[in-house]
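Before anything else, here is the set of structures, which you'll find just below.
None of the figures in this text is laboratory data; all of them are computed from the coordinates on show. What you see is a predicted model, and the numbers here were worked out from it, not measured in a lab. Cβ atoms are built from the backbone, for glycine too; each structure is taken alone.
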Structure 1
Amino acid sequence: MSEIIRNVENTFERSEYKIFHMLRMMPYFRNYSASSGNVHNVSKHEDAVKDIFLQNGLIEFIPNQKLSKKKVEETLNTNVNSIDIMPYCFVSQPCGSHGNPDFIVRFDDKIFGFECKSTTGATYCPMYNSGGIKPNYIYIFSNERINQTTLYKGSDIITNRQTKLIKELIQKQKQIEEEYNKLLNENDLNNRGVSYYTRPMIIQSGDARKTNYFTHATRETCEKNVLDYLLS
């Protein structure tokens, strides 16, 4: 048997490869609530993903306490294992149920962040809220109407320059917010503590050629990039 054939067979046997394809074939699941009857005893999107990890031999690691956002981001950005997660283990909701990512997964010597997203109806792109789009996250996105799942890296959605521009905008908004909240306080004649809070929301706009993740011209490329990233 040639070395090329052996390498291909080894790739097909790897957990990363199997997990990618099982995630890619998932039906729709609503985040945080039951929506699909296609998987037995699975109540939400995150549980369905967790079930696939467990089916492929990964072990859930439960830290003694919630991990700090700073430590999680440091681990994912540098691949320095500051959370002491063992190979082929994963952590669910490392920063709490309202933090991201939804999972930290370590295969061999590399650590990945996975984030679950879902939408209903004819909304074919997810909402990213104040957490923004993380270039090094792997996103698992499903839609109810077409009952499909696609995977992509944040870096295939947003560029480094766009990320920098959004950070600059948020900083400017904070400065304006502080200025006007000071004025609001000075004019609080009713003594009610009225103030203003700016919440960053990252959205996408344009026609389906830009905003439909399932028919986008780069969908297959994005999915391949995820698989290559996992197998690298």
Structure 2
Amino acid sequence: MASNIISQQASADREWYIVGRWEEFEGEGRANLLRIIGITAFYLVESVNYVGLNLGFLEMPQVVDSSFHWTVTALVVVWAMVAVGVFLCRTLRVFPASIKFISTVCDLLLLTSILTCSSGPRSPLLAGYFVILALAALRFSLPLIWLATAGAAAGYLFLLGYARWISEADIRVPRYHQMLFLLAVVLTGVVLGQVIRRVRRLAEDYARRIERTRGSGPDGTTSDAPSGPKVG
């Protein structure tokens, strides 16, 4: 009896692993598409900030200098190469389990690098950390959520250290800003982790209900369940 239960659990884990790998494959494709869209949108905004824009109803003055623009351009090119690499891996069906971790680490490193070149913990691009967390959820991998959460928190802590001890500009933020941002990152990671756990629970409950439906009789009762007391 015990060996039968263990065998059923092992079979369920194997089926979940197979389904999970397919979802990782599809999720990596969607995440990569959103990565490309995000990079393109960011670079367009940065380019407008470099050359300036005045359409009458929309005005964006030049706010960045040439050195910053070309530094960001180089980082964007590297980021685009990461996206191309992921695209080629999916196209050639070369899809190791580590690719989601590698691409997420690259996202975190490149975003932190861009933030370091700009206003650090004061930059509105800090919202990009939450986008990376959301992209991690598309792969349906709990360890990836942990990695993205820890990486986002570590990246922000690095920016705080850079603002305090390295940067010549005053880009520090109040302590309560720091605590609130770190708390938001951690809570977002916890919520996304719970979503992944609930997805598996939902899939398992749905599979059990399908099995009960297949084993039910014409009157809707299952064959292995008592039909209730008879009324004489």
Winner on FRET efficiency 1/(1 + (r/R0)^6) of positions 151 and 207 (r between Cβ atoms, R0 = 35 Å, to 0.05) once structures 1, 2 are ranked, highest first
1
Quick one: helix-only ellipticity at 222 nm (-39500 (n - 2.57) for each DSSP H run of 4 or more, over all residues; to 500) came out at -11500 when computed from one of 1, 2, so which one is it?
1
Of the structures 1, 2, report the one carrying the highest value of Cα Rg over 2.2 N^0.38 Å.
2
